[in-house]
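Next come the structures, one after another.
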Structure I
Amino acid sequence: MARPEGYRKSVRLMKLADRFGLPVISFVDTAGAYPGIGAEERGQAEAIARSTQACLQLSVPNVALVIGEGGSGGAIAIATCNRVFMLEHAIYSVISPEGAASILWKDSARAQDAATNMKITAQDLVRLGIIDGIVKEPMGGAHRDTDAAIRSAGETIEAALAEFDGKTPAEIRGARRDKFLAIGRSL
């Protein structure tokens, strides 16, 4: 759960990568941005917005892989990428199932109902066009065979980056912009 300083650091690193023509790869595993009063006082919302903007403005390809939980604007701030992938058993959502249940039914015990309705699994999100693909995990999960999980993730990222070989910076930025504007159009 990054604080504003973490998002500002990610913006600096994205700009540095852009300057040197290096692709950006983000590994996402956060329930969201840090929710404390101090973080809000130091500009949490502004830092998230600037990080999202930096992702959109990159001239180099960027790829995100949700490896556990991708929650709220905190995840989007580093996953507004040309390609977004998820490990097979990861989740990606705008709010936690418990938070959604509390808002919708005033009962966080209905988190299972909320999770089902929110469509937060990799399988749901690829079907909805929110993510670009699913990285298969070894039987029992990525933690059971980390070498195989890393190899699978690496092959997926390598293939995604290869799609942008020979593309101009404008084509790379345009593809990213078009991808996010198209989300939800076909629903």
Structure II
Amino acid sequence: MSAVKRIFRYLKGTADLGLWYPKDTSFELTAYTDADHAGCMLDRKSTSGHVQFLSDKLVSWASKKQLCVSTSMAEAEYVAAASCCSQVLWMRTQLRDYGFHFNKIPIYYDSKSAIAITAKPVQHTKTKHRDVMYHFIKDHVEKGTIELFFVKTDYQLADLFTKPLDEKRFTFLVSKLGMLNLKI
């Protein structure tokens, strides 16, 4: 019941927020991804979160509990990045139908260890038990379809979708997502 009350308080406080998409916006696909390692107290599964932008306009976002328990933060981030990668590739396919072609789509996340897993084959011995479906991100990095970039945690926009935040951090991230007060 307390979770439901919290949701209603959130909805009441954000009823005036919305997104604005001007028609003369450029098309540049970018993404941010993050994970909250072992955030669920019941089963110790992590939460993945990711956001995708066309130019600086938010077009897609997700927050989901991971299907498997990760043994490290790097693994949780790697799984989150794989989920984000699949969404970015789906968006790339849809946009190609409209004549927009993207290569080297940047994905930003705040784990140098997870980036190293996708870049260095030596690291794969540590993640050998990880399900094959998550290793496809390494394949797309090698093909040049996507590029992975480190972003400091302070600028990790996907934090909004993975963990509880204080009001100041929440407000900062909401503004960076392009949320506007539509009532003004």
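I have -11500 for helix-only ellipticity at 222 nm (-39500 (n - 2.57) for each DSSP H run of 4 or more, over all residues; to 500), calculated from one of the structures I, II. Which structure is it?
II
One of I, II was used to calculate Cα Rg over 2.2 N^0.38 Å, for residues 118-173 alone, giving 1.52; which?
II
Have a look at I, II and say which one yields 27 for relative contact order in percent (Cα under 8 Å, 6 or more apart), as calculated.
The structure behind it is II.
For FRET efficiency 1/(1 + (r/R0)^6) of positions 46 and 166 (r between Cβ atoms, R0 = 30 Å, to 0.05), which structure out of I, II has the highest calculated value?
That would be structure II.
Out of I, II, choose the structure whose coordinates give FRET efficiency 1/(1 + (r/R0)^6) of positions 110 and 142 (r between Cβ atoms, R0 = 35 Å, to 0.05) equal to 0.75 when calculated.
I
None of the figures in this text is laboratory data; all of them are computed from the coordinates on show. None of the values given here were measured: they were computed from a predicted structure. Cβ atoms are built from the backbone, for glycine too; each structure is taken alone.
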